[in-house]
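The following blocks contain the structures, represented as structure tokens.
Just so it is clear, none of the values below were taken in a lab; they were calculated from the coordinates. Bear in mind the structure is a predicted one, so any value in this text is a computation, not a measurement. Cβ atoms are built from the backbone, for glycine too; each structure is taken alone.
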Structure I
Amino acid sequence: MSTENKHTKLEKKREIGIITINRLEARNALNRKMLQELGDTLTCLENDVQIRAIIITGNKDFCSGADIKEMNAIKPEEIESFCRWGHKVINQIENMGKPVIAAINGFALGGGCELALACDIRIAGESAKFGQPEVNLGLIPGFGGTQRLSRLVGIGKAKEMIFTGEIIDAKEAESIGLVNRVEKDEELMAKAEEIAIVIAQKSPIAVKMAKKLINENQEIKKGLEKEIAFFARCFTTQDRLEGINAFLGKKKPEFKGV
């Protein structure tokens with residue numbers, strides 16, 4: 001069984017729900033419409049008693065990040081609302097009572113990397129690329145990256161990735177603990193489904209409880225609130241205007257620190 005919205009596709013295979021992000025014209029960049037569709041689809045799977053495990057993947061690319069063109073049109077006084085919208089969907093993934101596996105193909109940058117970070121298990125194809133390049137736009141990660149990345153890869157490596165905006169390949173992502181494993185691109189979904197099937201055969205009550213206890217040990221809520229406030233503050237700066245305009249104009253930004 002499969003259903004398709006404008007930007008997301010849902011397929012159900014017995015106890016497994018597979019969400020495919022499908023906005024090819026923008027390399028699966030996250031806009032408000034996609035966030036709404038993704039949130040609605042997650043709610044549907046959360047309420048489906050037959051579904052015991054969920055896989056999120058992308059068509060060609062996992063997700064290239066937030067839609068910069070749409071974000072550039074948002075007024076500074078409205079950006080906190082947009083940021084909270086993204087946090088709501090990302091938090092929904094982390095906090096739902098069913099395990100979520102990210103099958104990461106192609107780019108997982110910015111909001112796309114943050115989407116993967118919120119999943120319980122991350123499997124990467126050999127071609128996958130990861131990064132938090134928001135600093136290149138005069139911004140910080142705005143969908144939870146400042147909090148979740150360091151919990152996976154350690155404070156030092158998280159600072160390096162966020163401060164430099166560097167993009168790393170799947171092999172390095174595995175070596176630092178950003179992903180659980182790397183598979184050949186053509187075998188990525190088969191491996192993700194294999195793991196999902198194993199989990200689906202376990203007690204859903206036990207899996208739900210284990211996930212809740214592990215997540216509660218992270219004490220992440222206060223940090224996420226501060227991230228939203230700081231992201232909104234970055235959005236009021238001249239550096240943000242310089243960074244986004246340079247990106248859209250395909251130029252190198254010249255930041256002034258104002």
Structure II
Amino acid sequence: MESPDILHELSAAIEEQESVTLATVVEVKGASPAQVGFKLLVRPDGSAVGNLGGGELEQRTREEAVSALREGRSRLIHYALREEGPDAVGMLCGGEVTVFVEVYQPAPTLLIVGGGHIGQPLAEMARIVGFQVQVVDVRPERATVPQLDPAAITPQTYVVLITEDHVTDEQALRQVLDTPAAYIGMIGSRRKVSIIFDHLRADGVSEERLAHIHAPIGLDLGGRSPAEIALSILAEIVQVRYDGSGKKRKLDMSSS
């Protein structure tokens with residue numbers, strides 16, 4: 001009876017571009033407080049709407065849902081409603097329950113401050129891999145949004161500062177520094193970065209906050225052309241997004 005309310009909540013979350021998970025009981029064997037079709041919508045803070053039967057089963061599912069949302073990957077979970085043994089959750093029912101936790105996340109946004117010779121290929125590549133791209137630039141013909149709006153930056157926003165002078169980069173960095181952005185990267189030599197960081201330290205910005213800034217920006221791929229630099233920036237953003245190692249992939253024989 002609760003499904004319409006949960007689906008309404010899910011629809012509203014998607015429309016508002018909020019990240020949520022929907023946990024659905026897909027299989028039940030033996031005695032269980034849950035039934036096939038029971039649903040639980042879980043938000044990043046662990047708050048939830050719906051019902052999986054309560055108790056430890058529901059609590060474990062909430063925790064798994066928050067973890068799945070953090071990783072950005074849906075998962076299938078098996079629970080044994082017993083006190084001991086594989087997948088046991090400390091319950092006495094004796095049955096088994098399988099729950100599918102489905103992640104709903106808005107497409108991430110790449111906010112590029114500076115739509116010049118690096119910003120243009122970066123925008124094109126980012127769109128190909130699924131980012132919503134916004135470009136801020138003093139030249140209207142290169143911009144897609146009129147101005148930098150820190151209030152619009154969310155935990156799904158990745159910010160790249162690549163304007164044509166260090167003064168503008170520093171100004172933009174100061175605007176985005178205290179936002180919940182998933183990534184903030186700034187182009188520039190180590191000397192330029194060091195000077196800007198010294199300015200920020202003098203104004204009371206902590207070392208912990210400075211450590212979140214990726215500068216100089218991008219992975220060292222060896223390329224030097226604008227498109228190659230753009231590729232190195234996007235590679236670093238993808239690495240941060242998925243918490244990747246940046247190491248060479250190992251051959252997975254199971255997928256061949």
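Out of I, II, which one gives -14500 for helix-only ellipticity at 222 nm (-39500 (n - 2.57) for each DSSP H run of 4 or more, over all residues; to 500) as computed from the coordinates?
Checking each candidate, the match is I.
For structures I, II, calculate mean count of other Cβ atoms within 10 Å over residues 11-18 and state which one comes out highest.
Answer by largest value of mean count of other Cβ atoms within 10 Å over residues 11-18: I.
Which structure, out of I, II, was P(r) over Cα pairs in 10 Å bins from 0, in percent calculated from, if the result is 6, 25, 25, 20, 15, 8, 1?
Structure of origin is II.
Please state which of the structures I, II yields 5.1 when distance in nm of label points 7 Å out along Cα→Cβ at positions 35 and 211 is computed from it.
Structure of origin is II.
On relative contact order in percent (Cα under 8 Å, 6 or more apart), which of the structures labelled I, II is highest?
Largest calculated value belongs to I.
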